[in-house]
Structure 1
Amino acid sequence: MTVTNKKMKFIDYIEPNIIDLNIPFSSKKRLFEQLAVKMGENTKEVRMIYDSLVQREKIGTTSLGNGVAMPHGKCLEDKEVRIRIMVLNKPVNYESVDNTLVQLIVCIIFPKDIDESHNFLLKCIGGFFKKHRIFRELVSAESAKEIKNIILKESI
């Protein structure tokens with residue numbers, strides 16, 4: 001989902017079509033390829049998204065701790081933001097900051113030129129998904145709709 005509203009709220013992005021469950025993991029490279037394909041609207045965008053995720057990860061791991069990783073990048077032309085949530089089929093080594101295995105991926109793609117609202121959104125999403133109780137509920141969910149409902153309930 002794409003939202004361009006100046007007052008970005010995390011819950012405005014959450015729809016079942018941006019949530020994938022039971023995703024196999026073989027490597028970060030493959031994960032980033034999958035995310036780019038799902039988030040890009042054309043071949044050029046897919047490549048830009050993949051490259052931005054890889055470049056950001058080279059700076060340092062995008063693990064948040066508590067079983068959550070938040071790969072993100074800046075590459076979109078407009079002021080839009082795209083989010084994708086993936087629940088992996090099993091916990092994996094993501095080189096986490098707390099050495100915890102990761103099972104929940106929250107990917108965010110920002111425009112090339114970010115502003116304070118983008119930084120605020122990144123901080124809010126990171127804070128939300130770091131809560132271990134929410135993590136447990138999300139990875140136990142059986143459908144994208146259930147994940148959406150958990151997020152909406154916890155955002156109130």
Structure 2
Amino acid sequence: MKLYLMQHALAYSAEENQERPLTPAGISQTKATARGIKRLGLEFDLIVTSPKRRARQTAALIAESVRFPYSDILTTEAALPNQAPRALLELLQKEAPGSRILVVGHQPQMAKVANALMQGGTVLIENAGLSCFEVDQAGQSRLEFQLRAEQLALIS
């Protein structure tokens with residue numbers, strides 16, 4: 001399985017709007033991200049989203065860009081902000097082994113899922129690929145991005 005994790009785009013604060021939809025800047029941000037995903041040639045067999053409006057909007061804009069049927073987006077509470085990563089990972093393990101899955105959720109959930117995936121795992125560094133880690137003063141690191149050579153070649 002290829003698992004892509006994405007936090008929803010910029011949304012209104014709860015004080016501005018209780019439903020917290022995407023702001024105009026958030027919509028623009030998502031459309032730009034969707035163009036980048038399309039330029040990279042990424043396709044998804046499944047898009048999973050939290051039931052919160054801002055995540056559903058982000059997922060819908062990405063789905064539109066990559067021509068993924070909106071009606072096939074899976075909405076699950078396992079992608080809510082304070083859910084345990086295990087619930088989401090168990091749900092995703094039911095998919096076919098070669099599945100390409102995009103999950104649109106929230107913080108801290110997306111970071112927790114990424115950390116759960118990296119626990120005891122390895123990061124493969126491929127020929128002519130590019131991996132970026134941010135390392136803080138305490139020596140903690142996070143993977144900023146990792147692109148294979150084929151992906152980098154598609155970016156123009």
Structure 3
Amino acid sequence: MLTNTYLWSAVGLVIFFAVLVKFGVHNTILRALDSRGEKIAAELAEAKKLREDAQKLLAEYEAKRKAAEAEAEAIIAAARDEAERLAKDADVKMADFVARRTKAAELKIAQAEAQATADVRAAAADAAAKAAEQLLRGQMTGKAGADMLARSLGDIKGKLN
């Protein structure tokens with residue numbers, strides 16, 4: 001019986017386990033495993049919390065990005081509207097400016113025409129008076145002729161001007 005090595009190995013193993021149970025090694029091992037399980041569970045809970053926080057932050061940043069894009073589009077639309085309004089105002093002001101300049105030019109032309117007409121009338125009156133004077137000098141002589149000439153010239157100038 002002493003030669004059976006399997007039996008003695010089994011007896012040694014049982015004695016080894018009995019010594020371990022006697023000194024409470026199994027409780028120490030179980031506490032170590034429980035403590036390790038609790039640490040892992042705490043780490044998993046922390047990881048879950050961090051993931052939820054990250055998802056919240058991602059959602060917030062997505063909302064901020066969308067709001068910023070909407071604001072940028074609103075600013076662009078407002079700028080486009082303002083540019084169109086300024087272009088329309090410039091067109092209206094340009095048309096008004098051209099109309100005022102055209103009216104001023106037409107007024108100057110009308111004044112120049114009136115002045116030219118007055119100058120032509122004055123020149124015609126002077127020419128007619130000189131012609132009448134020469135004609136009447138040739139026909140009328142003496143004091144009666146001179147009086148009539150002066151009176152006629154005054155009448156002609158009054159009627160022509």
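Quick note: the coordinates plus some simple rules give every number you see, no bench work behind them. Worth saying up front: this structure is predicted, and the values here are computed from it rather than measured. Cβ atoms are built from the backbone, for glycine too; each structure is taken alone.
Could you tell me which structure in 1, 2, 3 was used to calculate percent of Cα pairs over 26 Å apart as 29? Provide the component values of the computation, followed by the final result.
On the way: 1: 18; 2: 29; 3: 77.
Traced to structure 2.
Work out the source of 2.5 here, i.e. which of 1, 2, 3 gives that when distance in nm of label points 7 Å out along Cα→Cβ at positions 35 and 99 is computed.
Details: 1: 2.5; 2: 3.2; 3: 9.6.
The read-out was computed on structure 1.
Using the calculated result -35500 for helix-only ellipticity at 222 nm (-39500 (n - 2.57) for each DSSP H run of 4 or more, over all residues; to 500), pick out the matching structure from 1, 2, 3.
On the way: 1: -13000; 2: -10500; 3: -35500.
Structure 3 accounts for this read-out.
When distance in nm of label points 7 Å out along Cα→Cβ at positions 51 and 107 is calculated, the result is 2.5; to which of the structures 1, 2, 3 does this value belong?
On the way: 1: 1.7; 2: 2.5; 3: 8.4.
It must be structure 2, since only it matches.
Taking mean count of other Cβ atoms within 10 Å over residues 59-66 from the coordinates of each of 1, 2, 3, which one would give 19.6? It would help to have the intermediate numbers written out before the result.
On the way: 1: 16.8; 2: 19.6; 3: 10.0.
Source structure for this number: 2.
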